[in-house]
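Some structures to go through are shown next.
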Structure I
Amino acid sequence: MEPRLAEPRTAEPRTAGPRVTVNGRTRELGEVGGHVTLLDWLRGSGLTGCKEGCAEGECGACAVLVARDDGPDRTRWVAINACLVPAAAFDQQEVVTAEGLGQPGRLHPVQREMADRGGSQCGYCTPGFICAMAAEYYRPDRQPAADGTPNGSSGSGRRSPDGAASGSEHDDEHGANGFDLHALSGNLCRCTGYRPIRDAAYALGQPEPDDPFQARLAVPAPAPATTATSNEQGRYLRPASLAEALELLAAEPGAQLAAGCTDWGVELNIRHARAALTIGIERIAELREFAAGRDAIDIGAALSLSEIEARLAGRVPLLDQVWPQFASRLIRNGATLGGNLGTASPIGDTPPALLALDASLVLASSQGEREVRLADYFTGYRQTVKRPDELIKTIRIPLPVDPVSAFHKIAKRRFDDISGVAVAYALRLADGTGSSEGGAGERTVESIRIGLGGVAATPIRALAAEQALAGRPWTREVVAAAAEEMARAGTPMSDHRASEAYRIAMLRNSLLKFYAETTKEARS
């Protein structure tokens, strides 16, 4: 039986309750309210291929494909964690599970390669791997290297709308077929190990022209729909515009805003948090705007991190260092800057970088808008100057960005981990380029900003260290003295991720490492 996909739709006046197209079949969502996850709804509907492993978005056993816009007239397949998102958010949308990709006796190419190369054993994680692998399989600019060597490094090459790199740079985490192995960074396997899964990924060819999932890319994605559903646990509303969302928030300031839901889903699943009203804002057009001007880059608060990565296209090198270390591709396909800043977590990955970039936030309410520097935004542990009736509309990064930057994330794992300490640097030396013919010792610090995470109740700037460096020669002696100021920054604590002493040592060593990195570049 051939896979069947839905015809593209445009938003129309509602005549029925919420519904979603799954594997080509339109199904009634029912009164799911704001607290039934897409995973729970799918499994309750008999689609039990996707599993709940961690319920936090770390294992990827729940991954599914969703149709998202790739410009006004095209679609892209995006893999997300179904355990984190409300089912109501997919009203009028298209979802594909592993069951919908192929059929017994007529496997999808991804399923066939996984079977042939021993990529599945107990099978618990396999449907999630299949969906994440399929999203990369259909990435429009996934092309094999001309010389048969790996391509598409995570460096400065052109990026697709899901943030994956493309181009001619080589590394050992991209197959000769152009497959970016980081597409599977959010999927865990405990049985086969990862070699046969990697082998399956690297064996994939290009989709056939008559592949229905490939053909689906050439037509528009489903338009967002206004949605209202409720049950005994609470209501879910998706407004049609920012103005409507702000009116709802003004009327019920305690409402839960839901965009990428990578934090909301954890609160729901692990801590059993329930809000009386959940407002879906991830598809509101005014929150998804992106503009790169002469003086600033404006980033809509509801754009996913993958979308931001693609739109920035290397304009902000510091953020290019953040993205690969921010959770996994599955998470970045949903997570937003508005959510990362709205939760005000002291260990979020983006606040240190945005502090170093001197970013500001545009806060919107039914009364109007105001701009707040991020350095003035955090007021206490998970507390900010944002009022209950406000939401983050835009993240604004002033231009030009400083030419020398780095992001150091100290964590127990290389990828997909929470930081013990995070440090971001934005540096401008006297010559403005980060190098000089006379050598590193003759350069002077024109300006420097250092953002810190994980060492205080809020993300902070290392102001004392900045002052110790500003206007001084960029030398080992000056940096070493400033590193002692760094070691005294914040009020680090001991917890299961790192001890107080370790965090202090990492602050000191991070600045020394940054100096070593910059002098190595200058001498190369």
Structure II
Amino acid sequence: MKKNIVIGFLGTTLDTGSTEDRWKRWRPTIDLCRHAELQVHRFELIYQKRFAKLAEQVAADIVKVSPGTQVQLQNIEMDNPWDFQTVYAGLHDFARRYAFNPDREEYLVHITTGTHVAQICLFLLTEARYLPAKLIQTAPPRGEGKASSKPGTFDIIDLDLSRYDAIASRFLKEKHESVSILKSGIETKNKAFNTLIERIERVSVASKAPLLLMGPTGSGKSLLARRIYELKKARRQVAGPFVEVNCATLRGDAAMAALFGHTKGAFTGAVQARPGLLRAADGGMLFLDEIGELGLDEQAMLLRALEEKTFLPVGSDKEVASDFQLLAGTNRELAKEVAAGDFREDLFARINLWTFCLPPLRERREDIEPNIEFELEHFAGREGVNVTFNKEARQQFLAFATSAQAYWTGNFRDLSGSINRMATLAIAAGGRISPDLVEAEIAHLTSLWQQIRGSAGGETVCLPGGDGLVEAILPARVLHDLDPFDRVQLEEVLRVCSQSATLSEAGRVLFAASRKHKKVANDADRLRKYLARFDLTWQDVAKHAAGE
């Protein structure tokens, strides 16, 4: 059985008393050792030299009421027992040099005696585990006051809050609420996305460092950035505003002036001074969307503003200060931009501490349904009209939206636009989205994505299915049931076939490795059978290649 060791301050007021009356009043240090249900094996009594006589008297009284208790006087000198720094330093030194033996001893820190500063310091050192202990708090007998000679009461407090179910459930509820804020209240089902959001929640409330949100256009970076700000504001971690700017709209000299401000007359057209977006975000959060679009000069200024919290407005020789948390968004691979010399390596290192990659909508197909409901509710709040799907139309749109045919090149912007178009057209039909409206919307989206796939240029658009030959050649009845795995493989087969003069030539390319290990080359027959699995023939591919 472990021994109970109490650590506590000498009560220079509460523990005192003359020879005649000291046994007629409640004294917390002595009476703590009088409880039959709590055996104190050793009492580490902290005192200052000027109270040495009182400390010795209290030690003797403890032994008198509890002969089994060993009292060790611990002298800690403090010039000012009301100075937090002095008291904390003294107790911290005591904790570091004390020979704790938690395998054999149970430690209790008495927080009833000592100044309020001392009590706070003991609490903090215990919470931080410098003192590997529980807290013990004593009180005089209820209803009798300090004049009572009874030992009073005590409470043991374990700062391991995980042991308190009510507190733990309260923290869990708060965490769920925080995650819900980041997800805009949408009950998402994608496991990877939910894990990502939970990590963002933990980092957001614990760090003031820059956060980098990466992901394709329309994946929700701007909305998430605002939700991070709302979460931190709800936790009273920021008081200033949320300032958002799309760096793609900043060009030339105007970019520097817009971000860092300028003085009156700094350049042609500067008829009055402008504070700039960085100063506007002081005390709050600055979201620089598409940060990869910033010029190298602006990047250098931004880095200094992040590291030193100061910068020079355009045309000024006097620094200004602004303390903000940076959120950055990009659909570019900044590491490649650094390698190409288009993005500063030092700035990338500064903002790359916490990087979160938002997945495209096509990788979160199970989240499409709850997002449809979110968009309908948003439409109702904005337009004042409640619009719903009828059952058949809902099933029809969901089947398409979650299928491999739906590319969602614009991600959630595509989905939002789609729901808004159908909802607007449904108003005239009594607020019900019908199968006809869904069919027309599917045709619109399909056409839109084909155009984008055909014209994708500078920015890489990550789409399943390469050149779109699967959609162009495969019969609709087969396309509807095609798995993404087969789609990728079939797309490559059709690409090779469309570039080959004969079935045999295409077979030789596609089976270049395995044909070497066969006694009889049967490339054409293997390819013919593969195409037949999808109700296709060589002639179907050849006609498409010829533009027929």
Structure III
Amino acid sequence: MDRTQQALGDLKHSNLRSNQQAIQELNQLLNQGQSELENDFRNTLREDSNAVEPLHYITKNIPFPPLNLDNASKLRVINQYVVSSGAQHEGPTEHAQRTAQIYAEVRGPYVRATLQNLATGSVQTVKKTDPSAIYRQGTSGIGTYCTAIESLFAAEFENLSEIFGPAQRVPVHNEVCKQALNDFSKTLGELHVHIKNNILTDCFLAYEVVDIVNRLSIRMDSRKFDVKQPIQEALLPIRETAKASLSRLLEDTRSRIQNLVTLPADGAAVPVTSETMTRLQLLPLYIHPLETIMSTMPENGWRSADSRPSSKPQDPTSIVGSSPFSTYISDTINELPTALEAKAAVLLRTSRSVQGVFLLNNLTIIERAIASSRDLAAVIPDPTRSRLELFRKKAIALYTNQWREAQTILMYNVHGSRLSGGAPLTDAEVFKSLNSKQRDELKEKFKTFNNTFDELVARHKQFRMEKEVKKVLTEDLNKTIPPLYGKFYDRYHDIDKGKGKYVRYDKAQLAAVLQSLA
């Protein structure tokens, strides 16, 4: 440095050399000293730049290690000298950038290496042995990775603040973070490939990534770190795939039902119902990123072009005042019974009772899933619940239709049992008034009822029913059959004089058989 100062003095008093020659000589001398300072700056920085294990700091919620105070002070002095030296001369202004460049050259690889294992882990943790397994929230390492990025970038900015002036900090910070951000972008790219290849099961990972990375971007921006744009650019492909997944999920439900070539002969529910409801139970866990994603879509943009209404008033499934998220949930729930009913009408057309049991089983699975998920139940509007209730009533009617024959028999009334002298005949009087032909008719009615009832009970037991379905159907039968049978029995049960030849069940026995169906 003494030679440099001497050269400056000589420049002021020299009449023998041109200014240009003097500046050239000064540059040579300054470069020699600058090189030594740069080496010293680099070597000092390297002392604190060995990669560390990030999980140690993340799990214990402690900051990443800062630069040694003495080293930071030394680096600050060298940087200040280089900057001031560059500012004093026209020629060597590029020297002012050298310490910044060296800092990025040393600390950039340190930041990258520290985060490398977490980048790898974020991809490894989403790999699965069962292709049909649905992604479960929090099982990816992306959350830990983003936490480490934020913490490490913040620690690096604190280090920069100890060494560089305000004007240098953000540009240097950008250079330091560049390699790590490139790795982050590659990691999100690998996750995107995985999500696209497993869109129906791992779209939930896409929603989680959108949520976590969006929050990271917002927090980084609030710290005035100039990294929001590269983070958002890296996230964009996953965001777009997450958006596209909404229509894919809805279409998958529709197409799986449409592609069914058989339905269970015993009325059992089909797997697509429970699998669709499992998805819906998971969606509220990601309501915030999904609402963000849906806000960028056209209204009801997840619906296929041919299923979108031409105008709002003609849309029977639109729900006034509902959020897009709630509407999407309702669209999916409405799709299930609608498509299942249409398919059952074709594949189970020979038996309305099987259709009814089939629809009731699937409706029960839908309602059970809603009831068991408070988050899902909270976003389902009343019109959707009312629609499900209408499907339920229709399904019950389909099933109970087969019992009409039994009900018709029990509503048989002997024509002679009319009012006599203004007062109704008692059951005993009615029975006594029967002629032989009427008695034969009653015997046949009891025999027909017995056979019909037994057949219906046997058929009922052959159905595969969810426990809730058994209960609701038994309750419905008990509202109609026992009262009718009670009146019929009270009036005509003496037809076989207690021998049981024609009257197979008394009122208690019949009620017990019906109750056993539950």
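Which one of I, II, III has mean projected area of the Cα convex hull in nm², as calculated from the coordinates, equal to 43.6? Intermediate values should be presented prior to the final figure.
Numbers: I: 24.5; II: 43.6; III: 38.4.
Comparing all candidates, it corresponds to II.
So helix-only ellipticity at 222 nm (-39500 (n - 2.57) for each DSSP H run of 4 or more, over all residues; to 500), computed for just one structure, reads -24000; which one of I, II, III is that? List each step's numbers first, then the result.
Working: I: -7000; II: -13500; III: -24000.
Of the structures listed, the value fits III.
Taken together, the values in this text are just the output of simple stated rules run on the coordinates, not laboratory data. A quick note: this is a predicted structure, and the numbers were derived from the prediction, not measured.
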